[in-house]
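The structures come next, written out as structure tokens.
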Structure I
């Protein structure tokens, strides 16, 4: 398994851990597991996975707190698992910066596909036509290094936030609908639920706008979507 991406799967249901471990291993991933929040943090710190599949309902330490602690330590990609009745927790998770979410019950093949998509997006970053460095008034984006700077100070972006910023900034003035952004950045159908785009735009504004309530870079085009103003 040397050189393979490592995935940490966190869930308190042994069957879920067993099935996801089997499917992910079969697809070439290294897999670590944890059945509670405290074990998840310890395993994360010991093994430094490339991605975490994290259930929201966990004993000892709930999934949202585990996520907060992971984000305090790194920008490692996180896919959240939530039951259908946990919509509020799911929205909170997206607001905190989760890269994706999957609703239970799910297909193991779908989880594998989502893991691949999130990791690919984190590594590819941008299309080959995008310049290595994008520079605007007070904002600099390093596409190759996947870093962003506001007034010379680096801002901490999750992989999905960086992807969103890069695609918009690479096409200044172009309006992207929420559906287009879902297709570009998430690689699968959301059954018409575009709230995840709205959440990520809001979080991105908080990090790169001088006044997020009056954004001048990430502009909302009513009834159409968003555009980047250079």
Structure II
């Protein structure tokens, strides 16, 4: 499959990236806004444990959805490198690094998502812990997941900034998409760093100001790539100039 994508035309690659990006948006929103927002109560370990055990299947779906998002994001990172290499090989490679770093962090961080299931259902294999302590340990793992997610978004924010710059320099995509992605990068960096420095402030910023521009930027890019692709003649012209 990887070889087929590599041999595909730039427009087809763009449309594949757009489709994968939509999958990322849907699965990530499901995992974070449907599952975690519904089941996790960060100030109440007992309520969180009750919610997870009562809706175990939904909780597992959330973890699998996030895993699907990371797999799709890996493919998007590699396709974007191929598409934007004619604009600037070094910058495209750097953008790929900053997109693959959060993928790796989030993939490992999923252990913290599934840890509560082991803790809450594994009392017989954890004899050294009193049963009343297990919900607290489960909630601690979810706090670690939240911190891991915010760390990953620092790298993703830089990726969005670089991707926005590459789109602005490219001749084969609308520049407004580059502006939107650059704004999204600033928003992700502001939220993630603010959350690490002051969790309450970060949560308020995310809910009130950060989520909307990021969602608009990424959805716009995904839909444009899926429905329009790119201007193939301009891409070939820029690729030829880069080769020379």
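Since every read-out is calculated from the coordinates, none of them should be taken as a lab result. All of these numbers come straight from a predicted model, not from anything done at the bench. Cβ atoms are built from the backbone, for glycine too; each structure is taken alone.
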Inset, instruction - Using the calculated result -27000 for helix-only ellipticity at 222 nm (-39500 (n - 2.57) for each DSSP H run of 4 or more, over all residues; to 500), pick out the matching structure from I, II. - result: II
Inset, instruction - Kindly point out which one of I, II the value 8, 29, 31, 18, 10, 3, 1 was derived from, the read-out being P(r) over Cα pairs in 10 Å bins from 0, in percent. - result: II
Legend entry - mean count of other Cβ atoms within 10 Å over residues 66-73 - highest-scoring structure of I, II: II
Legend entry - Entry that produces 2.9 once distance in nm of label points 7 Å out along Cα→Cβ at positions 194 and 210 is calculated, selected from I, II: I
Legend entry - For distance in nm of label points 7 Å out along Cα→Cβ at positions 10 and 114 computed as 1.5, the structure of I, II it came from: I
Inset, instruction - Figure out for me which of the structures I, II the number 4.5 belongs to, where distance in nm of label points 7 Å out along Cα→Cβ at positions 50 and 98 was derived from the coordinates. - result: II
Legend entry - Label whose coordinates, when relative contact order in percent (Cα under 8 Å, 6 or more apart) is calculated, return 25 (choices I, II): II
Legend entry - Entry that produces 62, 22, 15 once Cα extents along the principal axes in Å, for residues 82-185 alone is calculated, selected from I, II: II
